[in-house]
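These are the structures in question, set out in turn.
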Structure I
Amino acid sequence: MNKIILKIEFLSDKSLSMTFLYIDKRLMTQKEHDFVYFNSDAYDFVIYSRKGIKRGINSLRLPGGDRYEKNMKAYFEFIDEHDMYNWLKKFHRTLEELNNKYTPFVKDINYSKRPKKLMMSGEYWVL
């Protein structure tokens, strides 16, 4: 079962659009006062859910379950190409760590059958 499916399109050497084709509901807050998050100490990156989509220096905020719509799109600007590369690298590695260590996924009965790595095909990222 997929956890997240993204389409990442580079708009310039320092900007991109990210389309959220699918997000597993376990990664999104379901109630106003919930706070769902995964912190990677190894990569100093946090993926969390609250209200709307937002990119931080070392984080990505996913939409809350009540705000999520398939094919939501967000646009992110970076300082330069190096900044964008580093953010995407940390995000990528944190997604893989989340796949292996996020408690709701580990407790899933299909955990042992999951793909171990984030699949990347062109502009699509599938976990």
Structure II
Amino acid sequence: MSTSDINDELELLKNKGKEKKTKNINDVLKNNIENIEKYVNNRVINIYSRPWNKLEPKLKKKKLNEYLDNLILQNTITLQEYNNIIYKSHKDFEDSKQAELNKKLKIEYDIDKCVLINFDHTYYL
């Protein structure tokens, strides 16, 4: 075997891994879409994992309803009390300034579990 044959084979081996692939618009779009999907799938955002005073009124209402539903299932409050609290609290969430309401109500909210721990519902009775 001559040196030129060895050089030719070495060149073939070098160029074998460098085969150029022509990309068309569909390949580029597919690649970009896959990258976006990977990013979105890796980013899971929980809108409830913020402090209570940073939650929107709609989210606060939902968490309050969940808390009161648990209280009624545990027979801690009556249905009448439940209805009064829901009606008055939802009205407050819609009408008043949230900063004033946060000062009036004594609410303990767990950011990690995204649940109300304690709510002084006697304010609405």
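Derivation of every value follows stated rules applied to the coordinates shown; laboratory data play no part. Values in this document were obtained by computation on a predicted structure and should not be read as measured data. Cβ atoms are built from the backbone, for glycine too; each structure is taken alone.
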I, II: which one has relative contact order in percent (Cα under 8 Å, 6 or more apart), as calculated, at 23?
-> II
Distance in nm of label points 7 Å out along Cα→Cβ at positions 7 and 23 - structure with the largest value, from I, II = II
A value of -6000 was derived for helix-only ellipticity at 222 nm (-39500 (n - 2.57) for each DSSP H run of 4 or more, over all residues; to 500); which structure in I, II was it taken from?
-> I
Test item: log10 I(q)/I(0) by the Debye sum over Cα atoms at q = 0.10, 0.12, 0.18 Å⁻¹ calculated as -0.29, -0.43, -1.01, pick one of I, II = I
Comparing structures I, II by distance in nm of label points 7 Å out along Cα→Cβ at positions 39 and 71, which one has the largest value?
-> II
